[in-house]
Each structure stands twice: as C-alpha cells, then as structure tokens.
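Participant: Dropping the structures in below, format is structure tokens.
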Structure 1
Amino acid sequence: MIKALRKTSLIDYPDKIASVIFTGGCNFSCDYCYNIELVHNHHTMKTIPYDYILEILLSRKHLINHVVITGGEPTIHLEMITFIKQLKENGFTIKLDSNASNKNFPAFLELIDYVAVDYKAPFHYYDEIVDYKINQNLLKENFQKAKSINHEFRSVIWKNHPFLDNVNEIVDVIGNSKYYIQNIKFMNDFIPLEETELNDFVEKLKDKKINAQLR
C-alpha cells in the first residue's frame, strides 16, 4: 500500500543517496507522529501501484540504487515482502523504518540491508505512548532480531518523557547499537527539551557506554 514516493533523499539512508517509499497505515497511534496523514487519512489517499513505483526506480537506478521503505508502518502490509524481493532481484539496497511490533517483522529482516527501529518508551509505558496494546515479549524479541543485521535504534523525546528517568532500561535494550535521539518539535502538548537538558541526557547515556547521538 504505497502512498507516496520521494525520488531523492540525502538524509534517510545513512551515508547513501536514496529514494523513499511511504506506506499508509500503522498499528500505532502516537500523538506526536510526524507522518500523521499516512496513519489516519491513508484511506483517502491514492494508492500508487507497485509496478509503477518499480518502473520509476528502475529508470533512475543508474543514479540511485538505494531505497528506504517507511510509513506509517510498512510491516503491516505482507504484500510489501513480495515487492522488496522484486527490488532486491533488481539490485537495490533496502533500508526499512519500523516500530518492530509486528509478527511479520522477522520476515522483512531476512530481505533487507538496514533497519531503523523506533524505540518509543520504556516497555511498561509503551501502551500509553503509542495508544496500542503491545505484545511486550514479541517487541523485545524483534528488537533483538533487528541486531542481526545493520541497524540503528532511534527515539523522539520531550520534557517529562519517561526515558529521562529510565536510562538503565535503555542500556539493557540498546547495548552496543547505534542510538539516535531526536528532540520533538512543538506539537500538541509536547514540549521540546531545552538544549542543555538534551545534551545532559545524551551525556548520561554516553556515560553508560551507549553509542548515543543527536539527530
């Protein structure tokens, strides 16, 4: 269920120029989502045929042979697996952006080259943050499976985010993985951290030997 294509991106795939595919729909309903139209209004958006997207990507492959698949949440669409196989057969390198909460997630991992996993909150806060009943065991298992390929974890934080008082859980979850922190933009009732607060949080993570960076 592809809803949009960005033909060229310099920022979505680390160290690569990529095209970005946006899928519609998500099992989460985060109040701070930056792609909220793709989550709540995707049914009103035109669906772009897979064959048409592949045709465009192939016509530009001499320029760009890396593809990012994002959403929404791509792993809720099983047909995306067939499409990813087509991309791989045609020599594209694939990055997936995912919340890693779905049982289909490992099947995607087997096909892709890089995954960026959204780490939303300490596990006991997840349901509240994402407005969805999480299978915590599945989520934890999928987080570990993500580490089997090139990967990163990433989090959006704000004032009073539960991560600020749960650094030890971050240490347990992230381990040696790359971990990117993004300060929220002003949105609804969410207030960004002050620069000093943000830097202090990142330094606290680094003191725990977490490979944390601002994004």
Structure 2
Amino acid sequence: MTALCLLSPNHWSRGSLLREGCGLARASEKISSAVQQRARKIRLLLMDVDGVLTDGRIRLQSLPDGSALEMKVFSAYDGAGLKMARAVGLRTGLITGRDSPATARRAQEVGMEFVFQDRGEKLGAYEEILDESGLRDDEVAYVGDDLPDLPVLTRVGLAIAVANAAPEVKRAAHHVTRRSGGNGAVREVVELLLKAQGKWPQAIELARA
C-alpha cells in the first residue's frame, strides 16, 4: 500500500550554485554562460526520485496485516514546473532504483514520458531512453543527488546536482541548484532550461490559462 503527499514550500527563491573548476560549487545568483549554452540544447529532462523529487526520506508505517504503508512527499512547485515543461515541449522522465506506486502516480500526474523504476544500475535505463527518444547525450539533462547517478551524470549534456547532493555528485555536475531535493529543486531546473531557451514567457502564459 502506498500513500502520496504533496508539500508546498512557504516561499520560493531563485538562483544557482555554480561549479568552479573541479571544486565544490558555491552559491551564486548568476547562471554561467557555459551552463546556459548547454541548457539551450536540452530536449529531455531526466531525474532521480529519492533525494531529488523528495527530500530523501522514506516513511514506512507498519500495518496490522504485516504489510507497510509507504509515503513519499513531493513538492507542488516541482509538479507545477514539470507541467509547464511539458506544455512548452520539454520532455521529462525519471530513473530510480526503487519501485514505488507513489512514484508512478506522481509521474503520471505531471505527465512524465519516461518512467524507469527498480533500476539500480541506471546507465542501462538511460541507454534505453536514448534509443526510444532518438536524442543525443547533449540533448539530455539529468538531475541527481547520490553516487548511483554518477554514470548518467557523466554522459549527459547538462549534469545537475541538487543542493543536498553528495560531494562527488556536485563535483561531477555542471550546475548545482540552490534548492534541495523535495523543496523545489526540479522547478528551479525547469525554470533555468526554459529561460535559456526563451520559452519562459510562454510557460507563464500557459500556466495562467
């Protein structure tokens, strides 16, 4: 049994953490020209789930019949951002090592095209997505937080780490978000991509409709 919760942060702040050389990223309100150039090419946004679409915590409640109720908390801001992405033609998807009905439901709600669960080795799923989508590495962005994400992050055109990511993931990323996983990081990434591609005004109009 799986329950689904939505979390709306009390406020939204923009900005980014930029990678400097091979060191850990530092806070900045400005997106580098190199990241913007990569972002203009992106046609597909992929991401991990736990620690990216959620804060990484998994809540399990034991039930009398011996089963467990799993709860995942998702950000309403991320959901709105993913719906805006779809509305302006940016494809989305996820690759996760866990198999969760809550994840499947959330992916359906926000219109994700590619949903790969129970894939602890993520590179194989990524290759399948490339074949199915007909896209190149440089047309894909990936958002990750932990070591299993590294093989995909080192392949994609725009590698993004959330603020709560492991140090190794931040070092591998072209960009690090200011927001943490489950707290609007994916919305921040969507906004970065759509602004770089000149689609943000269109997204705003569609969101208001």
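Read the figures in this text as sums done on the coordinates, not as results from a lab. The shown structure was predicted, so the numbers you read here are calculated from the model rather than taken from an experiment. Cβ atoms are built from the backbone, for glycine too; each structure is taken alone.
Participant: Name the one structure among 1, 2 that P(r) over Cα pairs in 10 Å bins from 0, in percent, for residues 128-183 alone of 19, 52, 29, 0 was derived from. Walk me through the numbers on the way to the answer.
Facilitator: Values: 1: 19, 52, 29, 0; 2: 27, 50, 22, 2.
Derived from 1, not from the others.
Participant: Still on this structure, I have one more. If we compute mean count of other Cβ atoms within 10 Å over residues 160-167 for structures 1, 2, which one ends up with the highest value? Don't skip to the end; give the middle numbers.
Facilitator: Working: 1: 15.5; 2: 24.2.
When mean count of other Cβ atoms within 10 Å over residues 160-167 is calculated for 1, 2, structure 2 comes out on top.
Participant: Can you spot which of 1, 2 the value 16.4 was calculated from, given it is mean count of other Cβ atoms within 10 Å over residues 136-143?
Facilitator: Values: 1: 16.4; 2: 21.4.
Derived from 1, not from the others.
Participant: When relative contact order in percent (Cα under 8 Å, 6 or more apart) is computed for each of 1, 2, which one produces 15? Kindly include the intermediate steps, with their values, before the conclusion.
Facilitator: On the way: 1: 15; 2: 29.
Only structure 1 yields this read-out.
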